[in-house]
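Scrolling down, you'll hit the structures one after another.
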Structure P
């Protein structure tokens, strides 16, 4: 069995309430299962109901090991860690993979701060599970049963990894918090001309941006399912959100189509986006891109088997 389940769909901050019931109000958390491997991407607030599901269904059946893959360490992607019930269970083994960070910092160190007594009643060293931390770069990780997880750096203010899960000839790609690469000279120029910069440097920047975007498309190549950060509309992105580290619906769709992706799930919904707004955008995107790709807004609780 190779499957993905959505436990959290929001970016920035959790937003439960009557206007977010259909798509969910928890921040990002995705479960991926391949054979006997139980994996999860990110410790957003959605990890709490994920842990409760495991406690009810999998722990009684003998589950003793979980792999976590953390895209980056912004609050909305790690804030749920202290509420994940398996970390309190003796005998549970939890391996957590994340990228290297500047100045010698690590995810373990940040979580140690998060679970200090000033913020939380339980200290990191008091957790009962055997928790092991692994720092990774762009590489291929191999797990029992033939599961491979390939990592790729994304464009975001914090060091950030995308993950490609491959199993049994199928693939699931998770791209959370990723902005298109762009020529940094152009937004500050007049009339589209970087007149006060060296023109050759501007051309090199444009080439580097093009290569960065091509690598993202290659990373998603022919994936069966891609979960892609799409927090903004194209207009919002270009007029207000440049350099914020997120993509637009249109960018996610166009890149996925270029990569030959079969099913695109748009995730990391803006916390201000209501169900009615997301439904309207989904309808619009299906009309615009539906003939080229299967496209949906991610919904909390949705599962897909490959």
Structure Q
């Protein structure tokens, strides 16, 4: 049965409620990740160890009735460990393709910055084109396909900086942050006997996610909103504090997330506030600051907030 537009909020609310059984006090983070999934985007979660990055990814995966694979990135991981390879079947006298863990609906790339650049680049084709090419053969990935990646910003030993080409393929990047004292008390109480992740059940079929993706394409974006998006993106390219501004892929990502935010708010059209609400998560990982900007204590978030405040929105 076709999903109606009015069901969009209900489906994401059901997923959010289920995930919140595991991840306490982070509903805003949960909601933006779910919107990203509806917008066919990959998610990068960055924060210090122990704040629930992996648990958040696992709980979302378990809430959706789809295939799930987890890869623990290490510096000795090989591209074939992710993509798969051809093996010779002696009895059949031919080579057969053995699929790697990337052939799934939700791929948790845990501590992705511990993988070498060669391994990280193995994800590029799958994240952008939803295919895997090996030995001149191209294999389609399952639909839907999402990468939820985590990284630790403070551990430097054995880590590698994610290249711009890979960062640009993540629809959003979000931090987790610490829970409040009250929520942390709830966490201690609930994990004493059994961790909530062990009790979480699927609540939405993976087919519903495909329906949400189709619905978002029908959320109206006017010419004025597109002009607003382009004005914001162009200002990142002309900013004296930035060595690298946002790419056209960022413009597309901003529009898709604005459509998702509109649908999440119950509208079938985008308004300027939809763009403002998701501007920082969509752009923060796509910029490179100048050395002087870093010396002055600026961050991507500060620069982006300033751009939003300085750019007139359409009425």
Structure R
């Protein structure tokens, strides 16, 4: 299996679903919807939805499971996109570029960007909870998915991690706090993406624990590599301002450990992710390839 071919095929499927579920910019809400669509279709890798699909297929190859998961996959991408819109705001990271394009607030203003993020977050839970989409997901599965996504995205997950990140800018704090920030800000939603796939595919307790450990390790690897790329990649490669972590005084793995040790820790996390799913058969191969991709990516 070629990882690029796999990613492209799954990304296309997610893109088609996003286009179906995302409202069209009609009056009187046209500008607001356009702001939501601008960032949602700005060229993301769709890693979280793809992890969700890959985790489900590890448990079940029933194509109906993947079909049932598409609203959930789109919800995960909506939440991720909303977080990026808000992260880029002047009150947060104050970025002008995202994925090589002007950030949302540059085009739609701060208020418009805030509301675009709010709209995407709310749409995510509308998608998760919709019971009239022909899905065979049970009410119990939907409730479980809604709960775990809300927890991962909330004050003890992604939002809390961002709050800690901002609160500790240009501050001295222990390495344990950096780990907490990374687990919360980035790792929580990535782990939840894997968890959603496992729930939809009715994983047993042993399978679920293995997949959750994979999710935790891959979430850690993803953020460590992000830290590394902010130091080693160019603005053109990243599609956003390179080196801004140091400018803003953020504590990162390279700041604590140096580039060589940071790279080693990323490799260890990838190895830990693959080890967690060692007992799964070839259906888990996409997850193994995704782990390698997370480490080898250039943006």
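Data overview
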| read-out | value |
| --- | --- |
| Value 14.3, 43, calculated as Rg and Dmax of the Cα atoms in Å, for residues 107-146 alone, assigned to which of P, Q, R | P |
| Structure (P, Q, R) behind the derived value 19.6 of mean projected area of the Cα convex hull in nm² | Q |
| Source structure (of P, Q, R) for helix-only ellipticity at 222 nm (-39500 (n - 2.57) for each DSSP H run of 4 or more, over all residues; to 500), computed value -23000 | R |
| Mean projected area of the Cα convex hull in nm², for residues 203-266 alone derived as 5.4 - corresponding label from P, Q, R | R |
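Taken together, the values in this text are just the output of simple stated rules run on the coordinates, not laboratory data. Because the structure is a prediction, the values reported are computed rather than measured.
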